[in-house]
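As structure tokens, here come the structures.
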Structure P
Amino acid sequence: MRSIFIKEISSFFSSVVGYVVVLVFLIACGVFLWVLPDTSILDYGYASLEKFFDLAPWLLLFLIPAITMRSFADEFKAGTIEWLSTKPLRHLDIILGKYFATLALVAFAILPTFVYIYTISNLSSTTAGLDTGGIIGSYIGLFLLSACFAAVGVFCSSLTSNQVVSFLVALVVCWVLYQGFDAVSKMTVFAGGIDYYLKMIGIAFHYDSVSRGFIDTRDAIYFLSLIILFISLTRISLNSRTWDTAQ
């Protein structure tokens, strides 16, 4: 798993595409949070990072599929998946190596946003300071959300040898999991019935819960279960594709 992890990190940063993806994420954050009037923190009136944590999931919705789209798609296209299968590596080792490399890259992209904490604290007109607990909870929620998106992206990449298809499928699945169930729960046909339970299926419900600064066991179990589900689906997909190739 360690060798796959190092290989993925090296291949990402050996290409200009890797830096462009991260740079686009940071520029988009900067433009939305400090330039555009509708979403600018400066026009918000409060020294808060709430705008950032509302916006970040939507940017990660595009960033993470862009990172994961080549995870297995490139291996299938180049035929190197058979070479990997001959190595003393289990399929799970390969999957986890690629998965944790994706998480490391996402963390690398999110890390520079910590400067927003310092900036906002200096903009505050009161001595009370920021809601530290809320900020810590929000960053934890953002990481857990990223971990789920990464699991989905790696799974979608294992379904096809086409990077564009992998990106689009991952984008749709991540959107459905993040906002789709919430949108369905607002339909009048579900009002006063199962609307609350439909909302609970979505990532947004649990992300908002963690962002309040209190990590509920139910939220942790939800995120972990979703990650395990898609890692398991990736393993099944990889087993079926390598088996078909071997026939």
Structure Q
Amino acid sequence: MAAPLIEARGVEVTIGGAAILKGADLTLNAGELLAVVGPNGAGKSTFARAICGLRKRSAGTVSWSGRELSSLKGRDLARLRAFVPQRAEVPNGVSVHDAVSIGRSSHLKPFQSFSAEDRDVIAESLARARMTGFEDRQLNTLSGGEMQRVQIAIGLAQGAPVLIADEPTAQLDLGATAAVSKLLRDLVDDGLGVILIVHDLALAAAIADRVLVISDGRSTATGTPERVLTRETISKVWQVEAELIQHQGRSALHVEWLDRN
């Protein structure tokens, strides 16, 4: 059997003397969307950056397609994973096409120009991210949802089998959230492996194949949304009485907002 796209075991991260991750595990396979959920400060984004090689680990192992993360450098790593940050830098004077072209640069040798194949991949990445027609727009003129789709297009241009999106819907309205979520689900259905860092439990349940709960720097539960996001787990991890309701492809989180006793 093929090795998982990502396998992380016992990952620990210490920042400024504080233990942020204390033992987190994760497995991702091709054609799977894994939603990573947990309270604020639980270590979700730190975990995502650690498995991407963007944050130094103090312990634990991470492998990508059977290769230890520490053995992967530069271009090799860029061809395996695409990382979509929550808040991307938006420089002035950069067009959508230029930004997506940068994502393809990991396939070029020094001083090499884009080939016809590279240009086709860039155009296809824009199309898959539903940004065709935006090529000449400046990044600083885009809406939040459009900017997130550009970031996804950049990742697709890398040709990586894994896309890791760190709270891509955190600052989006309902319509943009639905559009980005459907895009990620469609990419998974096309065979991509996606890790989605997200706060919205109903959204995680609606689009994820599996859910991983991070609490106090540790992975505490993983499995299908129905098995993991139970009333008991929500009460224990988030300290709130709530129940996830799913019916005919729709999901909602029923929360007891007020204690009237």
Discussion item. Suppose helix-only ellipticity at 222 nm (-39500 (n - 2.57) for each DSSP H run of 4 or more, over all residues; to 500) works out to -9500; of P, Q, which structure was it derived from?
Written reply: Q
Worksheet, complete the sentence: Structures P, Q compared on distance in nm of label points 7 Å out along Cα→Cβ at positions 79 and 207: the greatest is P
Worksheet item: One of P, Q was used to calculate distance in nm of label points 7 Å out along Cα→Cβ at positions 71 and 159, giving 2.2; which?
Response: Q
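Read-outs throughout are calculated quantities, based only on the coordinates presented, and are distinct from any laboratory measurement. Being a predicted model, the structure only gives us computed values, none of them experimental. Cβ atoms are built from the backbone, for glycine too; each structure is taken alone.
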